[in-house]
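Input: structures, listed below.
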Structure P
Amino acid sequence: MKKGILNKKSNIKAVIFDVGGVLVLGKNTKTGKNNRTLGVHEYVVKKLKISLDQWFDSIDSAYSDSIEGKVSKEKTLKIIAKNNKISQDKLEKILKKAYRNHFVQNKQLFEQAFKLKQLGYKIAVLSDQWPISKEAIMPDKLYKKFNPVIVSCNVGVRKPNPKIYKITLKSLKLPAKACLFIDNQTWNIKPAKKLGMKTILFKNNQQLFENKLWKSLF
């Protein structure tokens, strides 16, 4: 019989992972504290030869709305490209390169996650992304092993709205108390905890792997 899922100490049946700052880390950072989102924007403005203020003004509500799936990828690119007087194709290429240049998959954590799956746990993803970042840093070959993969731009709601956590639980077909949620932001941990999930605030791999709750899974 497999160890892990039968561990009565934790009573956990599923582990839910955030992406940015957890499964995906900023390059040149081992801690995971810096998810390099600002670095992405800095890369883009350098390519476009504009200021950060100009860039943030140009993406405005289109960017935030796209994270919640309110605006399609095509419309978002069209708005931002028009504001910056650049073609949509060129803008998309610059953005995707920016994400790929500043983020790296957390291979050590992926290995651990897949071990959990072998032990009988369900492993899932719950992440806030807009279509561009999702396509750039969430390759299907890695994330197809997680089920479900709940991404804000696909489900129309983002963390810390309790709805997205409930969507995840419904997809898992598990009660909150049977799930462990791992995220690198305190404000995203709070709703999960309020719903009854067990939680770990991620700082880096070493801190996670030494956590008593995490260790109890193996």
Structure Q
Amino acid sequence: MVFAGFKTPSPLNGPDGVPRAIVFDFGVVMFRWRPEVLLQQVLPARAVDAASARHWVQQIFQDYGGEWGEFDRGTISVPDLVAGIAARTGLAPAEVQAVVDAAPAELQAKPDSVAWLHRLHEAGWPLHYLSNMPAPFAEHLQRVNTFFNRFESGVFSSHVKRIKPEPGIFAHAAAHFGRAPQQLLLVDDNPANVAAAKGCGWHAILFRDAAQAEAELADYRW
């Protein structure tokens, strides 16, 4: 099948004839995620320009470590997340709560990525997802996005108490998908996650946009 000027490869393109599977990350890949814009909208008195927005992104999310990383892992509740970030940063608890409350609406599906997902499904590719995602956000995304029916299965970090790029989540996901690591290709925007997947025996493509990732998959040999 040919789309956007290049061929959508068959899932039966491995040397052993075993169908391969594509595994999608969510934030940035399937869903919009613009934390600087989010903070400028929700905390305009704090994030008054691009520089201050970047500062507060680092303070609140800590590169998705710290309290937010544990929120992704599913080991702290929303009240504990809010209290921890407020105590550490000096933000008022109401300000932190406003960020948490607004985040799910920022995670809007990206039309070009959704269209690619549909093309892969129509071409016969088995599809899964592997995403670092807090449980309340995961439930929201599943509730409002109908394209989840394109996935055979998926793993959210908060449901398994593991997060990327830790090796354990890749082993858990492969077992959950019922596939050997070498049969899986991860599409992820985070270089650390791509490197970790490869270190666990997976294939991986670093996502910059849907057209680039689709073209790389078309040329990929595995």
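Only the coordinates and a few stated rules stand behind these numbers; no lab work does. Keep in mind it's a predicted model, so treat the numbers as computed, not measured. Cβ atoms are built from the backbone, for glycine too; each structure is taken alone.
Using mean count of other Cβ atoms within 10 Å over residues 174-181, single out the structure from P, Q with the greatest value.
Largest value of mean count of other Cβ atoms within 10 Å over residues 174-181: P.
Any idea which of P, Q comes out highest on distance in nm of label points 7 Å out along Cα→Cβ at positions 46 and 70?
Comparing P, Q by distance in nm of label points 7 Å out along Cα→Cβ at positions 46 and 70, the maximum is at P.
Which of P, Q yields 27 for relative contact order in percent (Cα under 8 Å, 6 or more apart), as computed?
Only structure Q yields this read-out.
Consider the structures P, Q: one of them gives 1.00 for FRET efficiency 1/(1 + (r/R0)^6) of positions 78 and 158 (r between Cβ atoms, R0 = 25 Å, to 0.05) as calculated from the coordinates. Say which.
For FRET efficiency 1/(1 + (r/R0)^6) of positions 78 and 158 (r between Cβ atoms, R0 = 25 Å, to 0.05), the value 1.00 is produced by structure Q.
Hey, distance in nm of label points 7 Å out along Cα→Cβ at positions 142 and 166 derived from one of P, Q reads 2.0; which structure?
Q
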